[in-house]
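Student: I've put the structures underneath this note.
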Structure I
Amino acid sequence: MSNNEQAWEKELTFTRFDRMSEKYPDRAAVVYLGENFSYARLRDLSERFAGSLVDMGVRKGDRVMVYISNCVQWLIAFLGIQKAGAVLVPVAPIYTSFEIEYMIKDSGAEIIICLDTNFCYVKEVFDKTGLK
């Protein structure tokens, strides 16, 4: 394996993404529901999301559960969690409250990111799990 390949393997996803956003700021990184999200726009949104996590008290190594379907919000959360130094705990958006409760307890996640479409399941387990 070449040195370049080794460096590429060790690079974090958000670092690579930020490098691409500097190189191609106006280029579409994602097209979601007909809307273009440029690299620069996604970088800005993920940095704002990371800042919000830090403002909420998320620290390096904390586990943040993402209970969202495949959408642009998932990507923003993914990048923002990495930028905040936290650990992403992805779960399937079809999980029920029973499965979510188990995953929260098993992973040690204290924060969960979800959409309004599955908030009812989070609400059911909120008091049982120590979520913030």
Structure II
Amino acid sequence: MSVDSTHIHWYGVFCLFSKNQSQKIEIQSEKLASLLELHNQYFVSRYSSKLNPIINFGLLSEKSIMVLNLMASGKRIDAIAKELFLTERGVSYHIDKLKEVMSCSNRSQLIDKAHRLGVL
């Protein structure tokens, strides 16, 4: 099953329930696989922001996402702190947490990965 290239770490899982005999389903398995792949691509491309597991499972706090957005827009730590009413250390905490959750070693990598995973 292929997935939208912007969300290469995502995949769809479908459960098929049918009254048909398994032999009949096996005969149509290629057709079913193609249809399910199309549905998967449709859902990922159309609803990726709503289906994003990083957001939906609460891996990132709302404040961390705000920090990430501001950082991606080119703002410095002091400007982010001022805008979000945080200390600079508070902003650094959110950046460190983001890097940890997304397995990134630096800010550039973090922003790139956040874009690729649909967080930004």
Structure III
Amino acid sequence: MTKRQFFLKAMQANEFRRRAWVISAFSLIREGMEVWKSDAYPYRIVQTPSGHFFVDPEKGNALTLIEDADPKEPPLKIKDYIELKEGEVPNAYEEIKTTYGNVLFNFTAIIWPFGKKVPLANRPEH
């Protein structure tokens, strides 16, 4: 699964509300190779020297590789661009180019409290 696919599925599953998920998505973390098994919540990121994986609820909580994530970098970067199609995010009413960080902000500050009522907030490019 690609970073984009993983990110959108995790956001739809409300993982933006889980602090541990946000930290593991946007930073490199160090934890034992088996620690994830004691708290294998859906879309939990498991960072290893060979790659970034996630607990896949569609595969019985087996680990699935995030294919285009570099194991030497955080799985996602706040300022990396993502192109959204209409409807991929509840308040995206048209195709839009934005960043992972902006989508995280929208889910946290706009979509969670207001749903589809407020259109996607997108910071202009500099």
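Student: helix-only ellipticity at 222 nm (-39500 (n - 2.57) for each DSSP H run of 4 or more, over all residues; to 500) was computed and gave -19000; which structure, I, II, III, did it come from?
Tutor: Going through each structure in turn, the value belongs to II.
Student: Matching task: 2, 10, 18, 16, 13, 10, 8, 6, 5, 4, 3, 2, 1 is the computed value of P(r) over Cα pairs in 5 Å bins from 0, in percent. Pick the structure from I, II, III.
Tutor: II
A short reminder: the numbers here are calculations on the coordinates, not readings from a lab. This is a predicted model, so every value here is computed, not measured.
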